[in-house]
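Colleague: Given below, in the form of structure tokens, are the structures.
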Structure P
Amino acid sequence: MGKLKVIQTGPMTTVQDFGRFGYRRYGIPQSGAMDKEWMITANQMVGNPDHFPVVEFAISGIKIEALEDTSIAILGAQVKLNDKELSESYAKLSQGDLIEIAPPAHVYAYIAIGGKLHTKEDFGSYSTYIRAGFGGINGREIGKGDLLKTSGRTGKRQDISPPEKSLENLVGINIMKGPEWDLLKELPSLITFKVDSSSDRMSVRLTGAKLDCDYHEIASSAVIPGIIQLPPDGQPIVLMNDCQTTGGYPRIGKVLKEDMGKLAQLKPGKEIKLVLENS
């Protein structure tokens, strides 16, 4: 168990777990950690089950004070403990310790605390979905003065290395054909796209040469995270964890599940190729 007090943080700092499933028919998005691989690894480092909620943050760093002894793992950002830079992602904290975490090295970074976070559960998940006020800290972003409290015993800590993220100039994202794939007049794999700065937890927007399609709109149809929509401007939109449950743009493809975290961690301006599975 443990208790941490948030001294300073910025926007897009939320509690996330694997997300909520089985409620899309009611218009409720999935939400959940954008990079589940790092979420799982952080939990394992402090001896938590893989599915325990963690703190996900982007854009800015975080400053936290330990109010109780506990353990902590931070993936995706540099950390200072009492003004001394940590050489590893795991640390044991004593009451009064001050943790300063830099902005994420990629897009998202994660904090796991030993024990289970005391947060709000809605529809089977602790994940924060701000638009509806679900989960997390009263359904909102974590802010200055919030307390992050955990309870319960932790399991055996796993001494593992964080999974590395691609530093390549051109990143391949594997996709499968979507329901409206045959409406395309050219293959997406022939084009290099860039990640747009407007990307967020709802979608990753791609810019580059325009894709041409026979129809620019379809009857409103079900969508899920990973679906690639093609709006009239020809610039693909990849739906992410907080996406809506229906949409009216052609669904030309879907990013494979195992590449969703990789895509989420690509900074604006990063070049990608959409690689068709088994092509």
Structure Q
Amino acid sequence: MIRIIAILVGLGFAAVALISFSVGAYTYATEEPISHLPYEEPMDIDYSFDGPLGTWDIAQLQRGYKVYKEVCSACHSMKFVAFRDLADLGYSEAQVKAEAATWQVPGIDPNTGEATSRAGEPTDYFPSPYPNAVAAAAANNNAIPPDLSLMTKAREDGTNYVASLLQGYQAPSPEVLAEHPDIAPGPGLYHNVYFHNLNLAMAPPLMNPGQVTYDDGTEATIPQMSQDVAAFLTWTAEPTLVKRKQTGWPVLIFLLFATVLAYMSKKQIWSAVKPKKHKD
């Protein structure tokens, strides 16, 4: 009886899986594409952390942090990153403490109990530039700027996407407008060839070369600033990226060695056992 019930349950699961697969395949085959808009795929940019042997370019991450602080933080929060995490970018404990103090974070007045602001501490997280979502929407054409902590993980090919998006602002070409007249940016919108809808509410954040002055003397061109902040946001989204790669190689070597050792042990253990001969 139990065996019959188990068979029926298995058949039920198989039937549900088959129906789900059929419905999904039919939907995929019959639904129209989400967009016919002529957006461009992100540029393919080389970063130091690409590939199985990639490493962080600490100087680039520091430059990217400066771009975030002086440009992006005016609208975008980074609520999953603490000031103390900046120690991973090569800053000393004293530098992290001093850097945290340059930010204002929400606090409570101990005398009155009212909300106030205070200088940041290493244990604090990067503050939001707006008190709430309503204020954020009101200041940005009813579009709430997304948190950037995990942005490069939330988008396909996220690092290249962010760097490309920051460089993709331009007026739509007459040819594209003639073919797609509905993509002309409306009030409060800006045309960007790397954005899937082609028009977004974020104004071009990087407008002038030299908008940020780098401490290491690197020329702050728009492509340079875009790539630097994209690299920094890759670190905020996955700070253990390089460590994971570095850990993976010893693990793979160990597994390879263990596999060879297991094979040799098997040969040694069973070497004295002769296969039986079958009589015809």
Structure R
Amino acid sequence: MTRVVLVHGIAQQLKGPETIAEAWLPSLNDGLALSGARTLPRDDVSAAFYGDLFRRPGHRGLGEPPLDASDVELGLEHELLLSWWEAAADAESRVPGPNTTGRLRTPLIVQRALNALSHSTFFAGLAEGTMIGSARQVRRYFTEPDVRGAAGQRLARAVTGETTVIVAHSLGSIVAYETLCAHPQWQDLTLITLGSPLAVRGLIFDRLRPTPHGGMARWPVPVKRWINIADHGDAVALMKELAPSFGTRIQDQTVNNGARAHDVRPYLTARETGLALAGALN
């Protein structure tokens, strides 16, 4: 019985639905426990997994072919990296901003962005190729119809008649929103979005389906309640509030995730997330 469907975000291509569900459930139950609610058994939770759509095919070399600044495509990939850089610099004093002159200059603005992001808490320890790959997954979702369609189908198959809540993180919130809009026959669902970039104008918001009109996006018909939760320092969730773009019925809330502002685990363990989930389940 799937009461809660989980929708993951970027950089999960080497995992699977069972791996995601097993990894998320303890944190999800911690949030429920903090809210004073009963925890969920494993059978109540499933994951809509689409990460394999971004997994590279096998080749004779070891590991994945490395990506560097020269591989970043102009357009969405380029603009995403720059926007993450600006957001990280605004949130963290140790991250040099785009207007900061560094000791070592590089002609590639993308390389400067990657160098700066390596000092941020979210991207610290990640290889340049991983950062580029994350931006590339967002670009591929919006520009490759097969990928976009398949991701939505994965979520549609995971939702059952017993499903009451969809919990979506990062890119997964885009998949969840578009899939919910495409299935108006579903009823009485609660949507909980974590670290969502849905309201980022120019990069994400204007590319959504259905297309927003007059600066407002359409409300997904199956959703009776929508709680959006964001950390102030989350560089991916550039716009922390969704209500101005999706309607005042959304409950925007903020949490403090510590050093890992975009990590799904502190989002799930937050009491605010637990209260939102408990309210939907009860």
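What follows is calculated from the coordinates using simple rules that are stated; it is not laboratory data. These numbers were taken from a predicted model, which means no experiment stands behind them. Cβ atoms are built from the backbone, for glycine too; each structure is taken alone.
Colleague: Kindly point out which one of P, Q, R the value 2.7 was derived from, the read-out being distance in nm of label points 7 Å out along Cα→Cβ at positions 8 and 264. Could the numbers behind the result be given before it?
Modeller: Values: P: 2.7; Q: 5.6; R: 0.6.
For distance in nm of label points 7 Å out along Cα→Cβ at positions 8 and 264, the value 2.7 is produced by structure P.
Colleague: Next question. Thinking of P, Q, R, which structure, once distance in nm of label points 7 Å out along Cα→Cβ at positions 16 and 40 is computed, gives back 2.1?
Modeller: So the calculation was done on R.
Colleague: Next question. Quick check: -14000 is what I get for helix-only ellipticity at 222 nm (-39500 (n - 2.57) for each DSSP H run of 4 or more, over all residues; to 500), calculated from one of P, Q, R. Which structure matches?
Modeller: Q
Colleague: Quick one: distance in nm of label points 7 Å out along Cα→Cβ at positions 24 and 56 came out at 2.7 when computed from one of P, Q, R, so which one is it?
Modeller: R
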